[in-house]
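A.B. asks: The structures considered in this document are given below.
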Structure I
Amino acid sequence: MRSLLDCAARTRAVLLAGLAVCTAFGADWTHHAGGANRRAVANASPPNLATVSWHVTPLSNEEFIAMATPIAYGGRVFVAARVFDDGLQVSNALICYSRSDGARLWAAPLPMDYRQSWSSPVAYPAGNVAISCTSYSVTAVDFATGAEAWSVQLPRRVVNASPAVSADLAVSGTPANRLFITEFSPLGSCSVHAINVDPYHAANNPYQPGDIAWTYPFERMVGATPAYQAGLVFVANTVGTVVAINAASGGQAWATSVPGLNCYAGVTVFDGAVYAAGYNFYGGHNNSTLAKLDATTGAIRWTAPCERTDSIPVPLGDGRIALSGGIEGYGSAVKVQLFRDNGGSATLLWDTDVATGGALPIGGWTHQPAVSRGRLCVGRPSPASADFDPYERLYAVDLALSPGTPGFIIAEHVGSGGNPSFAGNCLLSLGQGGLYAFCPVGLPIDGALDPNAPIDAQSADPIEQ
């Protein structure tokens, strides 16, 4: 375990003040980037990063998948891992830990991933299963035991895409929910698949769990993490086509070609809009495109230059959008950018690399930050590491301030830094030191906090999920 970074007294005081004003229930994040809509905004304040509630490392023959996101449900935390024999990878695993103390509960064997994929698992509470996509396989395992509940083989592999699961699809009152996942094909044809996750019903849901209910033919998808909301599935591909698919039938609702949007990542859907960002290989800073589309019609509301990224945009709910992007070299730099939505256009408000002269290298093209109550939880990669190595440090920064100004960095922790997520009121992050949980001290891990507590002056723009 890496030693903890001692925080200054003022930093501790500010962070604890932020904890004290948390007013909402801390929900479990069952998906990469929070929920099926991929908004990555929590309804709980991040606890004090100066205090680790628990910390775990994998077994000697295991390795946490550094770019995958830990997910949580029902007192359990699920982490994707690779398994080795004599130094060679032989399989994958889904490892389950207790949220309360980090005790290892079980490890479910999975097929070996392809191209070092960083696909994150998903939890489906109604089915009591956690589901992983590795290579050709989609595998569901039981929450309690890790035993396989069902599995299905896809025609093509999954690489870097994380599944989404609906919770509101039904036919005549019979649950008919689906898991949505995309295949990997950088140059040719591939598909979006809808896999049944609910019990068989002869008339209303004539599929067994694990059966493919429909397939939508698409093309050129890499890391195309789907988003789901209100009966529609949203996907973007590497040539800038964004589609909305009817989640029940698999029929196309709309398809829009966005110039310059070479998307190798997921999209998010929020407040009637779809947000996507791309990765262009050539050019300098801000060589890529951030786009906002109408979720009902597919009409392009605006596009704006942004840093190249495989991260999902984070709409804050107050007209601002946070985006992690950049890679060291190649005319780029690791950074976080903040944009303002002007209605028919977007304006770049700040860029952490530009604002600090490169002194605060946070975010990056493979990183998915999270937001809670005006605080951005975001990691810092190790400067000596390769692109897919674990991050070295986790920060909580104040989105009401600008990078480089006093108080912008609220707190930090050395050893964590990977995609942050929430299990109740606990913040989770993988990093160089393993998996860390930061839970409230003296406050419930689950449950509502004081609904009458005032908002502090440094967090006057609370952001709810």
Structure II
Amino acid sequence: MARREGVELTNHATAAGPPGPGEPAVHATGTDGARRSSTPPGWARVWQRLMDRRIGVVPVPVAVVLAGVLWYFVSRGEVGTGLPMMIGLIVLLAFVCAEIGHRIPGLRAVGGAVIVATFLPSALAYYHVLPVDLVGAVTRFTKGSNYLFLYISAVIVGSVFAMDRTVLIRGFVKIFAPLAAGTVAAVIVGGAVGAALGLGLKHALYYVVLPVMAGGVGDGAVPLSVGYAGALHQGFGGQFAQVLPAVMIGSLFAVLIAGGLNLLGKRKPQWTGEGRLQPGEEMDEFLTKDEPPPHTDAMTIATGLVTAVTLYLVGELAFKAWKLPAPVVMLVLAVAMKLGWSVTRRLEIGADAVFQLFAKVGTYPLLFMVGVAWTPWNSLLAALAPANLITILATVVTLIGVGFWVGKKVNLYPIEAALVNATHAGQGGTGGVAILTAAERMQLMPFAQIAIRIGGAIVVSLTLLCFVWAH
């Protein structure tokens, strides 16, 4: 995986070179009958160099035209939720935000592109800098398209199919040790810090520490709030407003620390596998054989995408039938197929290509959509009380630090183990994406799903049992 994902402002000179071996020279005939080379004229070469300058995936001239067209539709209140409109709008604005974050000194070293692509749109929407019609269209598209689940399907299935079978099963078993140890330590330290700062032990645990590790908003903050409201015979809204800020601020701290761990890995390469969870792990045999892999054509890539979507839909069916989380079911099925020799080399390559496409191109648009539709800026501001911030920070640092230490003890790369623990403090699936993107290790997404879904479900269940018993 490329070390810098998503945001790339390039300037490649495009010049015609000599024909390659076996290629005929191309000529054109002028009015005087003389044969001359088809080398582009000077103005064309300048234009081509300009076209090769990109904001993310958008060539600069295309970005200018796209901005003008979008301004026309926005000014007339005609921003629809059709796929072409949303692709143009979201891709352009997402990569502009990410480019801003990447160019801020200091911040760019700790995942600035991710932070700005998520939180700047939230602020712009809250302060009405973004037009109301635009915000409404993006929100409807985000909630109606379920792009998040398509993204997670592509990333999970692609990364699982590209793993070595033996290392895959060992990694899933080993990751529970740093995850469990980090969670217990974070509860103890976070609760103690919150109590010492005057929040009260119960309040610190139930409204600050435990929500950080509950698995995000939909799977964490919402069920916690419903349970609290029922036990206290109060309204859901008041409880949700108290729980939500800890989830969001905790995810932000995890993103910042993940960016710092990425820098640490560059200085201490012996502590990181650059996305591999444990020493000795390599990509699967089809990527290392001397014989060339099957050709990666459009049909191969489409096969990988359809397979990923099918596994997710099976997960959705399992959720409707037995209330099992769809991403977890999809993850289990992908692992079972990989370990059961049910995946061909061509399918592995197609799924891996889909993973690369979504990880490199689809991440920042997803974060922009989340920032506009699911990140209330006023809730973030409400959580900026120093006692809350310090307690949340202590919780996240302990969770990640213990994961680093225990991971090293069980023969995992400590930075990768710490990053998986970091996703346990993320804002659900989107938080996991932001954290792993900031760390440039999207290959860890399958293990992140264990931390987010299974770890979050355990935390929510135990928290509600304790809360009901205490009240």
Structure III
Amino acid sequence: MQTSPAQLPLRTDPESMEQVAALVQRARRAQEAINDYTQAQADDLALACGWAIMEPDRNRTLAETAVQDTGLGNVADKITKNHRKTLGLLRDLQHARTVGVVAEYPDLGLVEFARPVGVVAAITPSTNPGATPANKIINALKCRNAVIVAPSPKGAGTCRMLLGYIHTELERIGMERELAEGLVQMLPTPVSKALTHALMMQADLIVATGSQANVRAAYLSGTPAFGVGAGNVASIVDATADLAAAAERIMLSKTFDNATSCSSENSVVVDDAVADGLIAEFAKLGAPLLAPDEKSSLQSAMWPDGRLSGALTAKAADHIAAAAGLTRPEMSAARTLVVEESGFGPEHPFSGEKLSPVLTLYRSRDREHAAQIVASIYAYQGAGHSVGLHIDPAEADGQARRLAETLPVARVIVNQPHTFATGGSFENGLPFSLSMGCGTWGGNNFSANMDYRQYLNTTRVVFPTAGEVPSEAQIFGAFFDRYGR
């Protein structure tokens, strides 16, 4: 039974609750209609939704609409993101069992069955108004759920277009249009907090990506929820790193889609012995280091009233430079702007997430100091997400393990472009996802890449076994040997 609205500090109203109730009722009927689908039928649902966004003409139209409506990112990279993220997700799902028996443990007398969760509320951001809804819809339908998307207001047009393509593809594989439109829905426009919160309160499960306000609201809704933490990624460049390769990886990651991803580096922490070399490599790639007066001008432009300006979010570096009045010739061709920093926290805004191709550089004395700097950055913002490490491969294992044991991060990304690696890659073993759990460090209840497993219930059949009760000696023997009884 859902918690009463009066008990929750969420912003809703009777009209919004009634509107959403009608959507949820329709979604429940649709979910019941596919509840008995076979694995092959569930697989086809996922593939149909995947092709809805990956078909090249539709992909381009969605990318163009996303940039036009939100003003965030760029078309070419959104096309790549829509394609790559969806293709990778479908690869991960290709052999995943989400129907019927998914595991058997004869020695334990256990059989596990995958079951739908019901109606999923998919909360999605303006930064990825095509790729993120598609990812959530594909996961939901692979697990025989219905889904209602709550897009950001700016991304609503892209989401509506995507859902139209999805309904067409579902109809193409034999589903009645009415069922398809009930199975995959979105909130009516204009999307409001009242409607979004009403959906959170009435769905069976919330998967929330985007603003921390939405994530916190999801946790307060009384509905089971998976939410993600804030980004503010730092990457360490060790004294042993190949500086040219490290700079190229960081720039590839940092400039992708104008740094809209939560996995985009916001800071680089470089050993002082090689810092000037790294700065030179950045400059070769179109990332000039700003002088102190230029840094001050940039700060005034990006935080005009002490808060990050939406006017410069996810804009190209040359656009940001012009807005800040930076007139050096290098600025007109800049791909990223680099500023040097030594402090952390609100009084040092460059230490936080910038959602733009602006990179903060810190100098470290040694490996221990580098880890301390990252910890200080994450004490301000970004705890739980991940850290990058660029280092000689011969020394990578030991240092990566030390960071994994000491820093408040769920992922340590070694010698890879962070944006592409963290959310799953064809070159590493992480699941493809646009939603990264940050553990308790980031205020989340999971620390993995969100995948289909979050969209399932599991029923266990439990058979009796022969059983064996251990003796006290088996359990306490070594303990008693060390400390006595």
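Bear in mind these aren't lab numbers, they're just calculated from the coordinates by the rules spelled out. Remember, predicted model here, so these are calculated numbers, not experimental data.
A.B. asks: Work out which structure the value -21500 belongs to, where helix-only ellipticity at 222 nm (-39500 (n - 2.57) for each DSSP H run of 4 or more, over all residues; to 500) was derived from one of I, II, III.
C.D. replies: On the way: I: -1000; II: -21500; III: -14000.
This figure was derived from II.
A.B. asks: Name the one structure among I, II, III that P(r) over Cα pairs in 10 Å bins from 0, in percent, for residues 198-349 alone of 9, 21, 25, 27, 13, 4, 0 was derived from.
C.D. replies: Working: I: 11, 39, 30, 13, 6, 1; II: 9, 21, 25, 27, 13, 4, 0; III: 10, 33, 31, 16, 9, 1.
The read-out comes from structure II.
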